[in-house]
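For reference, the structures are reproduced in the following blocks.
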Structure 1
Amino acid sequence: MSILRNKLREKRIKYGLLEQIPCNNEETDKIEQQKEKGKQLPINIEAKEVFYKTYYYIDKQSDLTESEKTELLAYYQLDGINTIKNSVLFFLILKIIALILSIIIFIYFKDYIITIIKLLNLL
């Protein structure tokens, strides 16, 4: 399986457009017999090794229609946009707080700051 096709498959699984169903014992035995004969796994079967044991999963297409898939992906995009919006809002509020604090500090230490600036201009 090509690298790009594998990445596409992983994204389909991640976003719920493709399901991975664990193989039962009969299917696992059949797959292992095929592997012993030197045959490659079918495209829709993935092998995962965990603690020296191999588990097999069959890819199953979701039963969503094309319009439902498009709607689902649009909702994922909206979630991403909402996350970006919340991050921008957080940093904007942080910046406003920093600006207010700097104004308060300047007002409180104004005499000291002006004295330091005058001293620096003399040098």
Structure 2
Amino acid sequence: MKNFYYLIALITFALACIHFVAIQLSDLFWHNSYIVLYVYFPLITLLIHSVLLKQINKRPQLFINYFMGSMTIKLFLSMILLLVVLYTQPDVRISFALIFMFMYLVYTALSVVVLFKKLKQNS
């Protein structure tokens, strides 16, 4: 789990650097609502990952239920966050939505890859 913390921190830092460079190279601007993304995604990923790690050694069907449930909860919480920001910050709709989708994919893929590696080790 400790390695996963470092991996999340590294990914978050790398994404922030990429975002900073993209802003510098284009005519985009930094908006304070972007900070929400750099807090929300690492926290929700760490929370879900820790819950799923506790279930990984139990019955396989129970793990599948927890996995599907946690991914569904993450999807709905993410959708709510996206809609709230899009309706309250209309000046950053497109850029926020694109960054949001990219970060959602990165953190979800990271979580799934690490969990499946752990599952392979246990079987």
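Here relative contact order in percent (Cα under 8 Å, 6 or more apart) was calculated and came to 21; which of the structures 1, 2 was it taken from?
Computed on structure 1.
FRET efficiency 1/(1 + (r/R0)^6) of positions 75 and 99 (r between Cβ atoms, R0 = 41 Å, to 0.05) was computed and gave 0.70; which structure, 1, 2, did it come from? The read-out was computed on structure 1. Matching task: 0.00 is the computed value of FRET efficiency 1/(1 + (r/R0)^6) of positions 35 and 115 (r between Cβ atoms, R0 = 41 Å, to 0.05). Pick the structure from 1, 2. The value was obtained from structure 1. The greatest value of volume of the Cα convex hull per residue in Å³ among structures 1, 2 is that of 1. Which structure, out of 1, 2, was helix-only ellipticity at 222 nm (-39500 (n - 2.57) for each DSSP H run of 4 or more, over all residues; to 500) derived from, given a value of -30500? The structure behind it is 2.
We did not get these values from a lab; they are worked out from the coordinates using the rules stated. Because the structure is a prediction, the values reported are computed rather than measured. Cβ atoms are built from the backbone, for glycine too; each structure is taken alone.
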